[in-house]
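The numbers here are math on the coordinates, done by the rules we state, and not lab data. Nothing here was measured: the structure is a model prediction, and the numbers come from that model. Cβ atoms are built from the backbone, for glycine too; each structure is taken alone.
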Structure P
């Protein structure tokens, strides 16, 4: 052996490929995180859409209730019972609002009582209104309300 050639022996382990394995692990972790973020964003979008459909169907049902209140408010005399057995006074079929939003309602006579302080000619007529609203194929909501209207009997 010459003086220029020296043989060095080290007890260091072979680290060839260590950087590649580390890089692959980091890429794997980042990929899993990216898939998780995409999944969360997708589920949030679906949830937001479902919530908007639900809210629109509630507004549709509320519009049906308001239409029934308006029908009773604008009547000069108590509405005639269409079905004496159930007390049905109005059955409004499907009415389109906007796009896929629709409503329908049914109004029933529930009874009457004397209006205190108004004499024996004035009565509070009570009505039960059931309104159903839809928005797209997925959203359905219902509203039930009681409406009272003062009428003069024998008018």
Structure Q
């Protein structure tokens, strides 16, 4: 089941929030959630919602995205870490409005996405955020990340 699509070509969607990468303004994502019925349009990347906490339906001024590529065999451990610790700890940080995690459905890479809604830029650099992402469990699962990409995006 497709819960959300991202249009990565910068095309705006009627019911989506458009975010621009702070470091590369040519890199824009339009989050369309819920996904429209039927097959995703050309250029869309389909995702299934895995979990959410806080306000993840309201467009926030800043979106912090984390993309991970995880081997199929390691997904259960990563899912357990997110559900039991990581998502809660990060969304409890002051300035984080909410967070959601998704699994990519088209077989592409990276296969996981986390999207955190922030009140403002810099939340991911605060002492609270750094502490929340530096737990012993996090240190144990980090070697399972085959690659990771992190971006700050502003609401366009």
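Suppose helix-only ellipticity at 222 nm (-39500 (n - 2.57) for each DSSP H run of 4 or more, over all residues; to 500) works out to -3500; of P, Q, which structure was it derived from?
On the way: P: -14000; Q: -3500.
Considering all the candidates, the number was obtained from Q.
Going by mean count of other Cβ atoms within 10 Å over residues 54-61, which of structures P, Q comes out largest? Display every interim value, and only then the final one.
Details: P: 20.1; Q: 15.2.
Structure P comes out on top.
Starting from the value 31: which structure in P, Q was relative contact order in percent (Cα under 8 Å, 6 or more apart) calculated from?
Details: P: 22; Q: 31.
Structure of origin is Q.
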Work out the source of 1.00 here, i.e. which of P, Q gives that when FRET efficiency 1/(1 + (r/R0)^6) of positions 78 and 142 (r between Cβ atoms, R0 = 30 Å, to 0.05) is computed.
Q
Name the one structure among P, Q that Cα extents along the principal axes in Å of 133, 32, 25 was derived from.
P
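With mean count of other Cβ atoms within 10 Å over residues 46-53 as the yardstick, tell me which of P, Q scores highest.
The maximum falls on structure Q.
With Kirkwood radius over Cα pairs in Å, for residues 38-85 alone derived from the coordinates and found to be 14.0, which of P, Q does the value describe?
Numbers: P: 14.0; Q: 13.8.
Answer by label: P.
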